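Asks: In structure tokens below, several structures.
What follows draws every value from the coordinates through simple rules; no lab data is involved. Small disclaimer: the values here were computed from a predicted structure and weren't measured. Cβ atoms are built from the backbone, for glycine too; each structure is taken alone.
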Structure P
Amino acid sequence: MSEVPLLHSDSPLHPSIRRRWTIFAVVSFIYLLVYFHRQAPAVLALDLMRDLKLKGSSFGLLGAAYFFPYALLQLVAGPVTKTLGPRRTLCIFFGLAGIGAIGFSLATDLPMALGCRFLVGVGAAMVLVPVLEIVSAWFRREEFTTMVGLLIAVGGLGVYAGTAPLGQLDHVLGWRGSFMVVGGLSLCLVGCVWLVVRDRPQRSDPKCLKPIKDRSGCALTLKVLSSSAFWPPVIWAFLALGVFISFGGLWGGPWLMHVYGFDKIQTGHVLSMLALGMILGGPLLGFLAERVLKSRKKVLVLAALGLVALTVRTAFGNAMTPIGLFVWFGLLGMTTMAAAPLSLTLVRNAFADDLAPTATGLANFFFLTGGALMQQAGGWLLETQGHTALTGTSEHYAPLFQAYFACAVAALVSALLTREE
């Protein structure tokens, strides 16, 4: 998700193009790994369940262990970054994520695995805000929107890296070796950040860096939460992104392996369409909202209708062909995650400038909480049907898809109730 940057740069004094793009490459690579960690369990699901002796509810809890700290820390990411500085924040917290990934590769039971995934979630939570601060300091204000768009595309590449490429890496190294490599790479990137990245150009005029005042407190939080304009787009995201994160990021992999008999590499190729849907869908939906329909709400409603159609297909339809599966997963990414910036913008635009940062932070919290809760709920629902790592049929997954359909219908209602200021 996209948080609001804390700093903006209007300075006409810019360092060399090579320096600022080198810095952008380093921090965007870290952002890529955030999405990789989010996506990885889907491809490795059955191996993890078998080796760690997990049932569906336990595996759902393992997936949620990443999202709960990630969601909660969104509420304090801004103040922490301003206190420590963006470079130091990235190094400290993403270092924790690297340590967590290495620890996860060594896990032998559920408590250790949960603790390590929790640590990865803590570290990943403190990436986007400091990255946006660094980008805002090194690039002109008129370049900032383009750079954020590039970051979103990089996030899509991270989703892709957690699908087919991870399946290939797992084929060579196993899931433990794969997480060990990713943890080591994370720590190497922390070193690169410390050596290469600086919070801002040394020659920049400090007067050109305008921090947004942090006025968010209990009173402003209650004011946002009591507004009827806040909830419809947030509920849409809670449900729609919950479906994406729950199925695309966790249970879609086991479903493809159990029901369609795919191996991990084939599963990774299908799941990679989620990334393509994000990469292509973000610019496409933005173009429709800004240039064609000139309405974010209308495009959000179209995305919600698309999700209803997709979940109807899986809840009440027959098995799909391989080509149909590729198309279905691509559209899932396009109708959920790619549409999330529309929802976030609708939330921000519903409030005055003094309330917008608070509204954005609260929205991000609910966006991510939906995924965490639905991953765990999905595991519980599958377990009640007799689903295990070794046994899974279309009948086991049917109630899960029916639940996703109910969420999609409720998300459509929320999109229709959204107000566009």
Structure Q
Amino acid sequence: MILKKKVPLIDQHDKYGFWGGKFGGSYIPETLKKPIDDLTISFNKLRKNKIFLKKKNFYFKNYIGTPTRFIKLENLSEHLGGAQIWAKVVSDANGGAHKIYNATVHALICKSMGKKYIVGDTGAGYAGKMLSMAAKKFGLKCKIFMGAKDIKRQKPNCDAMRKNGAEIIPVTTGSQTLVDAVSECMRYWVSNCDTTHMCVGSTVGPNIFVKICGWSTSQISKELKIQIKNEFKKIPNKIKLINCVGGGSSAYGFWSEFIDFPKKQIELIGVEAGGPKKSKLHAAPLSKGAKLGVLHGAASYVCQNLEGQINETESISAGLDYPGVSPIHCFLKDTKRAIYTYATDEEALKAYKLVTKFESLNPSLEPSHAFAEAIKISPKLTRDTIVIVNSCGDAKKDRDILKMRLKTI
């Protein structure tokens, strides 16, 4: 299968929901077939409904605060030499991260389907925080499933969720991180799907959830495309779009409008979580050769042990600490449209330190992985190369981790 021009990648799957014939699908229990089918039908109608689209655009502009800034990092560029470094500051969005796009759309879908309850998963806490905000905005009751380990390390976002009226359900099974939160959230939805809508926080899960999230976050690249044209009077010939990749929602949203451009003109670079330098554990299935597996209702590259069981992951970044990845990114890797690498915890911390030293930005640990790659490659590039990093979240949630860890590097 090859990429089709002018067709959104979220729609380039076969009738069974697979991209490239093997990534994605909907591996679901029989009890979820009807709610998944109902959601699929509803979304396909709503995304073409003028009233729904008008409502979505209104809230994106007046609630989320789009468009977010596109700025040149003059000081960092001068310090490093080589390429021009720019940032799409998606953390300007209401709530401080890209997750608000997906949460807002899911809340609007929930309302349109006549449901009063919404549930979701979260790792770094941003997906949960944004869902709690959207639920409050639209008068929905909200439950957030979150690993007990992540609850401890992401206290600021947990405080925000509770302030917004959401109930946090601690998940104490497995690694007590994002992977287990997603599992428990799906189990809950199986039993409550008649009254409750589920929001998956990234471009993972059964096919329809990948599509809804990708459709929502594509707003990022729609804005960026206009901003690049306004800044340079055209789309330049040498652009590198660098994004962190966990589940992959911000990266797909950042790249969506540029995927059908020639690779020589626009290069897509995804940066996964390489974990601590001295650890064998990581959250980098694409760049560290993970095998195909099934996780949370979809086939993708998944970190597995020799017996094929899901491996534990390790990362300083709760938002990237996930053993799988979006089937969309697996497809982009296999078609060689995007390249994937990783940054270690230590490299992300050093990147955070350097960016905040030279610029008035405060990127969270997730985009700090992307900045680490930009810092690594920019000095080797020519001045006419435009490196753009998606600064997709702010570091308020990471304040305790940063305070402790910056002393050690």
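Asks: Using Rg and Dmax of the Cα atoms in Å as the calculated read-out, with 19.5, 57 as its value, let me know the right label among P, Q.
Replies: Q
Asks: Match the computed value 28 of relative contact order in percent (Cα under 8 Å, 6 or more apart) to one of the structures P, Q, and report its label.
Replies: That value comes from structure P.
Asks: Can you tell which of P, Q yields 0.90 when FRET efficiency 1/(1 + (r/R0)^6) of positions 262 and 278 (r between Cβ atoms, R0 = 30 Å, to 0.05) is derived from it?
Replies: The structure behind it is P.
Asks: Still on this structure, I have one more. Of the structures labelled P, Q, one was used to calculate helix-only ellipticity at 222 nm (-39500 (n - 2.57) for each DSSP H run of 4 or more, over all residues; to 500), giving -25000. Name it.
Replies: P
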